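Asks: Following this line, the structures themselves.
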Structure P
Amino acid sequence: MNREVIMSTLFNVLTAPPMVFGFTADTTTGDVTLTAVSDTSGLMVGLPINGDGIPDHATLATITPTVTISLPATGDVTGSAITQGFQTASRRLAHAAEEADMPAMYLLDIGEEHLPRQSNAPGQIVLSSELWIFSDAGEDPDAVPASALNYLLDAVEAAIDPAFNNPGGLRQDLGLHGIIYARIEGEVMKDPGHNGRIAGAIVPIKIRVGQGVTNYAY
């Protein structure tokens, strides 16, 4: 088993669209419509977006027939570089109160379980990881911190659920030989942030792996 290959591959999956998606667009002061959008393939309604001319705490409101945001643009910008989803993504946890670039996600490698092994069968190991998510709702008293968090959790599911044409079927194997499954498994702990601006969640992710198998991309 190649533990670091597995964890780095999982991190790559969790930082792919829609979790993190970059595109360019033109913004117009006081307008919620983005024009000349370079790519809409990874866009997901409800996710936060950040870029020049984009107001703080704006989210993607619609994709079709036009791409719009939840708050009017703050400037006229041609070809603004915009990022949808997480502004911070790391495998090293930082304190939420000290993280300026939100929303933020951190993938932590927390343990493993070696399952009972039959004498005539290869062993299996379950790797345990946690995805920590933080979202800042801002100063608006009408903003609901948990609302943005819920959209981010939707994006996590969209990223980790396998595509219907996945070679392994409806089972996320991270594209690696020897992975039996990788999935959200267990209780998702949520702090809705009602006593402050920051909402958070801890998402348990389990990866079941064949013992003694070399994990390589198929």
Structure Q
Amino acid sequence: MVLHGKRMYVYNAVGGVCGISAEGDDIGKLMWLTTEWSPATTAASPLFLGNNEIAVFGSYGAGGARIKIDYDGSSYSAVLVEQHKATNGIASDQQTPIITGDYIWCLMPENSGPLKKQLVCYNKSDLLTPVWSSGKENRFGRGLGPYIVSGDRMYLLDDDARLYLFRIQDKSITLLESHKIINGVEAWGPLAIAGHYLIMRDARNLLCLDI
């Protein structure tokens, strides 16, 4: 991420969140650290929200938080602006949410109340109020499966390896089709796209699809 004009690696770890210089004479140096946000377990990577703010996520109901990075001309510091449980705002147990324009797309975990296991959309400026959700009739596995965006298309894989194809339209999304790829088991590995190929896996299989 670029924070206050400085390229940094930003890491959400068990024990806190930190920023490490990614350029210049101080490359590799710890630039800032906060333990105000320290969930017991975390998997999703931080997201850059703009205005020197990041979003971070914790697993198993921990929810998420907004952190602002300040710079006084000589040193950096991190301030916890807000935090929320999974039942009260955007949350992710496994995958890193995706930003398109001003919006964040996320598959909510199974412990997030009425929105559990739904695909949702939030504005970057408000991590508490969804602007769109797939609805209780459209839930996806246990809310742990991966998703990826390519242009205006989103590919989402549920726990059992059913692949869904959506078209993104600003802050809403339309399901185009879905396909049962294999009888999957814990299909939680992140998706990857290379040209017109999609790489996916479950706990036992690795597949490449021509999309």
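Asks: Taking 1.64 as the value of Cα Rg over 2.2 N^0.38 Å, for residues 108-179 alone derived from one of the structures shown (P, Q), identify that structure.
Replies: Values: P: 1.64; Q: 1.06.
Derived from P, not from the others.
Asks: With distance in nm of label points 7 Å out along Cα→Cβ at positions 4 and 36 as the yardstick, tell me which of P, Q scores highest.
Replies: Values: P: 4.4; Q: 1.5.
Top value of distance in nm of label points 7 Å out along Cα→Cβ at positions 4 and 36, among P, Q, belongs to structure P.
Asks: If distance in nm of label points 7 Å out along Cα→Cβ at positions 124 and 172 is calculated from each of P, Q, which structure is the one that comes out at 2.3?
Replies: This value belongs to structure Q.
Asks: Identify the structure, out of P, Q, from whose coordinates distance in nm of label points 7 Å out along Cα→Cβ at positions 52 and 148 was calculated to give 3.5.
Replies: Going label by label, the one that fits is Q.
Asks: For distance in nm of label points 7 Å out along Cα→Cβ at positions 20 and 44, which of P, Q scores largest?
Replies: Q
Asks: Next question, about the same structure. Suppose you compute relative contact order in percent (Cα under 8 Å, 6 or more apart) for every structure in P, Q: which one lands on 10?
Replies: Q
Asks: Using Cα Rg over 2.2 N^0.38 Å, single out the structure from P, Q with the greatest value.
Replies: P
Asks: Out of P, Q, choose the structure whose coordinates give helix-only ellipticity at 222 nm (-39500 (n - 2.57) for each DSSP H run of 4 or more, over all residues; to 500) equal to -4000 when calculated.
Replies: Derived from the structure labelled P.
Each reported figure results from applying straightforward, stated rules to the coordinates on display, with no laboratory input. Keep in mind that what you see is a predicted model, and the values were worked out from it rather than measured. Cβ atoms are built from the backbone, for glycine too; each structure is taken alone.
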